[in-house]
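None of the figures in this text is laboratory data; all of them are computed from the coordinates on show. These numbers come from a predicted model, not from an experiment. Cβ atoms are built from the backbone, for glycine too; each structure is taken alone.
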Structure P
Amino acid sequence: MKKNKFITICTILVGLQIFSSCEKSFLEVEPKGIFIESNYYQTPEEAFSGLVSAYSQMVNEASGPKLGALNSAADECYTGGGGPTDFESWQVWNTYTLNPAVGPQAGFWNADYAGVYRANLILQKISGGIPGLSDELKIRYIAEAKFLRSYFYFELVRLFNNIPLITLPIETTEIYNITQANPAEVWSQIEKDLTEAIPDLPETVPAEENGRITKGAAIAQLGKVILFQNNENRMAEAAGYFEQVNNSPNYHLMGNYADIFSPDHKFNSEAVLELAHSAAFNADWSSFGLMAGNLLVQMCGPQSYTGPDYWSGGWAFNPIIPEFVASVRNDPRYKYIVANIDSIVNAEPGRSYLPGYMNTGYFMQKWLPLQKYVSQVGTVELNFPHDVIEIRLADTYLMEAEALVRSGTNINKAQSRLDAVRARVGLSSVPATLDNIYEERRLELATEGHRWFDLVRTGRAPLVLAFKGFVANKHEILPIPLNDTRNTKMVQNPGY
């Protein structure tokens, strides 16, 4: 077993500066050097750099690999790409032929536990005292680190269920004796971290701090954590958290659905939790690990494309499944969800593209690489500036509506939340039933990484994903990565 499964390497890139442009987030930073952890965290600046390293892990995890894998696993997209072994970890999740050795699990596991380690480390160092760090900053940094730790554990427990719960940095030698916690303990720790963080987080942040966690993001995340545990007795509680966000003057539904996803409208009024990407590093292949761009945008574009609007050099991942296209074709959001590249290239002579593996001709409009966002510096493929909005207001509207219906309380409010999401795109009211709310989530949040989790948590995955090979009581979670069950006390998940 590799010795860095739970422990990050002792040197990581740090020394980060904040940019002041209102179009950037505080994470658009420039690496200055390396540090040795034992000699670090001696100044307020070093404390902030450590916090940024934990934030960076969250942003990196939310770029191409996470969204692309989740899209592959759901009923919206195939994996696509260059062939059946191109990004094999996605391919086997798409066909539900994954096993402990091959699949997306190691990427998720390692990224999230690296985030846990960084959050644990900054919490330990700040609690131990850092000379010159004000009480105000100490309180805020601790709140942010607790949110980040809760975020990584939420990802881990809903993907794997049976995971170790680690709340302090540990030595390399300890990893061989770690056991998995009862999932209830993990959920409890996630809620504890969020509950403790919320009072000390700001309502809003100035433009130069875009991307830092706010009170609204933590409240929405807490509601989501409760909703995902599927305890019907707590649905009214979850609805209450969503209501706080949905009634907040800090958030509003965008008038134009397309603007939500445009790099021209970063950190817009609908964004509750947004993870920033940019061309700030001018990344090229020699600095691949330091890029700040959204790789999913590059991966999902048409390859060898000649025609209007789109970048020519995509890699053809995540083509949209025709059955999904048919179900959304008459919806007003269709043109913002689906790009019919076949139709575009057939419209005029001289246009073309090279079909990828499992090509359907339909691509994800929300993530396609538009020519106007092609970077003029660095390597184009690594510098697309499309942010990932992990939680947005339409999402919290629909989660509140669901929680209210499941709790049997205030159906009128559930109806108003559902109606508001539909009215934004010119759709008339439909009854606020669970089926209608779930269908609205499928369309409103298409290709944003929510669908697979929604199918699993509501018990619909075995039926809806049967055409891909999904097996009930197995594929609701991923296997524990093979290397992490060798010479350790880890127990493999059922069915694997």
Structure Q
Amino acid sequence: MREIQGLRQVAAVVLLLVAAAARGDCVSTVRSVSQLSIFPNLVAGPIATNGSIVVAGKTDPSTSTPGVDYSLYDTSLNPISADRQVATSSFNGPVALLYADSSNEFGLFFQQTNGVLMLQRIDASGNPIGAPIAMPHNWSLNDDFQVVWDKAAGAYALAHLVTSGPDLGAWLTLVSPSGSIVSDTNVTLFATGSVRVAVLPDGTAAVLWSRPGSPGPTFVTLVSNGAVTHSTLVTSQQLDGPVIATNGSSILVIYQSPKSGGGTELRDFIVNASGTVTSADASMMSGKGVDIAPLSLQWNPALSEWALVYADSVVGFNEFPGEVHLRRFQTLSGTASDTFLSPNAIFDLLPARFPIVFLNNGYVASIARLLSIQQGGESYLVSLCPLVGSIAVDRTLARPFDTITFRGSASGGTPGYTYTWQFGDNDSLSGQTVQHHYSAVGTYTVTLTAHDAAGATSVARITVGISDTVRGRAARH
């Protein structure tokens, strides 16, 4: 029995160490990149990291055809290089920045003034590799597209809705880091609106697209080895501003939709790796007022959670940009943690137009607002340490009616923590340190929900066993 108790105590200690590791190295940071009326005014755009450095694309809003620049930052978001320019003009500055792990380099994407999408390679030391490379097919300034990294293929996966020329329709093109075409697949000849893509671990790509018409149904099409393998009707309407990501087995889509009583809401659905809808189109959440819209979505394997960035405006986006939030959740039906994306409340209204990254156990984002050619733009790199709660317990094996002491702790988020407990026997308590006893033999899951001052939540669990054969008291740790 002592050996069993010892193993249970070791398990509890391991649980605490895992929780500590999850929040180690993270420091909430706000790093100024550009300020209004201070020139040169290079505003932060898309970001990417290889775990050692952060590359930030930049653009100058003081012209209608801005150049494309980038610079390097260390993992604490301190600048480590001067700005480097890769194009003197563009349609709207850099639009995507990705890390290509197969060749240890970065890919910076931007559109020329004629709409053609270009790839600029950047090596791991931050040096440009060659000249920008044009992406295939005809391009116009009205084309919708998304580019993500396909780890299995070692290539960029470009979903592109071609609106002019002979190749009309939605295409999925795999482009190697050097710019050569790996595969080029016509997903459909008939598409409109937004086209999005997420890539599964085996290289299968899920392409989201809508068919023209009213209301215009939306499909998810699976593409594997350059061929369409399956297409699924997922909803009867065309989607507004969708975001898409995969956790390796499921593809989650979140989009903005009007509500019957006015205003908008977020809706979601899930498709599995076989193309079957496993969670039907349903309402996810309403905003505080008129408008709510998703900005980016990712699956974070380090914390086993989805990370959704969204904007929420009480008076509507036409009147005010709204607050920018980070919503973290493991499942659609599970407890969600919702807080502001910026660790500094002064910048809660600055949009995050580009996908965020996870670095040193924190979420790193580029936030910015553009005012005018005369005033320029205000932008920052921010690192937000997510709220993490953990449990310490004086024993994990006890007898009926023995008093067990539980202590909660939290870090990250916005300090000012509160704690609520569920003990698995229909009893609950509040407080950082609580005591509880069980009257019946069995195994119980104790759940701690930690809350911070900004409304974020974190859930931690531990199992305790109650047995009438336990001898003596277990040692504290």
Structure R
Amino acid sequence: MSVLKEYLRTMATPKKVLWLFFVIGAPVLTAILMIWVFSLHGSYGLFIWFPVFTYIVIILIIFATIGPLLILLDVLRENKEIRSSVKKIAWVFCLICLIVPITFLCYIGTSLNHPAGDTAPQLLVIDGTGKNDIPDMAVTYWTQAKSKDSLKWGEGALTDTIKEEKATNSHVFVLDDLEPDTEYYYEINGGGKIHKFTTFPATDDTLRFAVTSDPHFGRSESRNDITIEILEQITDSGKNFDIFFMLGDFVEYGFDDYQWQEGLDAISPYTTKIPFRPVIGNHDTILGGKKYYLDYFYPAKMPLDTGSRLWYRIDINNIHFFILDLEWGTETYTAKQKEWFEEEIDNIDKDDWTIVMSHCFFYSSGNIDGGRSWSDQKPMIDAFEDLFIKNDVDLVFSGHNHHAEILKKDGIYYQIVGTFGAHPDRKAAIESDSSEWYMNIEDDDDFGFFEVDINGNTATLNFRNRDYDSLKQIVVEQ
């Protein structure tokens, strides 16, 4: 220590400040970056499942450690020849570990500030169930500039007006006390486009819904032209779908608001007229993307009757949907979510339909990528299978893998439906023992969605492609 003190004492003050900034700043800023990244929702799963991210973290830690150590060694050895040889390497390492965290934090921080502009309205389903035993809904959208907006709406005509009390960026208009099987109209700020939608049927054990996953807006390989063709089928009035579920990975990089804007602009002509419920995926949460998912798909001013804004329950006609926050796997299955789910599902009548929806799959065929198996996921199965069996879960829908599949285990049907436009996975090299039907995406006509028609104690599942052709149909008896 005396050598170090003497070394610093001989320096001019500006040089001493610069020296300390490099030697101390490099590891400190790198540590701040690591702490911040791992504090973000979903980052642990990214670290576990995405090898490149792991390598970057390890390299940064090595650089942040080696640079200051070499400089200190240089001082303590008091050998000018050695000092000259190590200085260049040491200062380069320290410089990298100063530039990278500062650049990264500035870039991501700027990206998480809604730079992309206004968004079109979405007709979002609120969790729980409303006054007339069907869920309430909300018309939500974001404006770059704060404004005090209004919405006219009503049954068959624009009879009621909701006015915001103060100017805001996040606009949420709750449509509550909805009557079943009724057509409603709404219009934003008057004089604009009038939208209409139909509420859920009133008959118990009756519902028709569409479900698909993984459009990955923002990725060049994604076929979002096909995403739109699928939406045209789902929202065709002749198809009579009551609700549309999208199971995550809406965007490629969650921190990039321009990708959210691109996706919302593309789907809004369709999701303004059908009750829509998106689920969060692992790509949606990358480096702070959870903020955008919540702002756009479950804003803070939207009512919450069960669970949280990431996991909740929706009840329609004795049909119970459990939306779970499972992105990469069980990494986001918190103790609080676990306690809630176990308590809620235990209260469901065994004769009712129980449907679980998540981004990450439980059973699936797949491949080895990055040294990890993207097939039957043991941690997910261990955490949920006994609970599913005990509580008579009927259907489970997931995305994550980019193919279509139907699997059956212990009387429960598991569906994979990562077919909403994302780049296709290669054909599965690992076939799940539970698989009953598997289809990898070989051409444009293999993208699609599951159509589910529940009528009494029977559910008919059809995998439909972009042209509405049926590629596979099964009947599930309760």
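Descriptive notes on the structure:
- For 3.4 (distance in nm of label points 7 Å out along Cα→Cβ at positions 142 and 446, calculated) the corresponding structure among P, Q, R: R
- Label whose coordinates, when Rg/Rh (Cα atoms, Kirkwood Rh), for residues 214-269 alone is calculated, return 1.04 (choices P, Q, R): Q
- Each of P, Q, R could give distance in nm of label points 7 Å out along Cα→Cβ at positions 102 and 366, but the derived value 4.0 comes from R.
- Test item: distance in nm of label points 7 Å out along Cα→Cβ at positions 174 and 294 calculated as 1.8, pick one of P, Q, R: R
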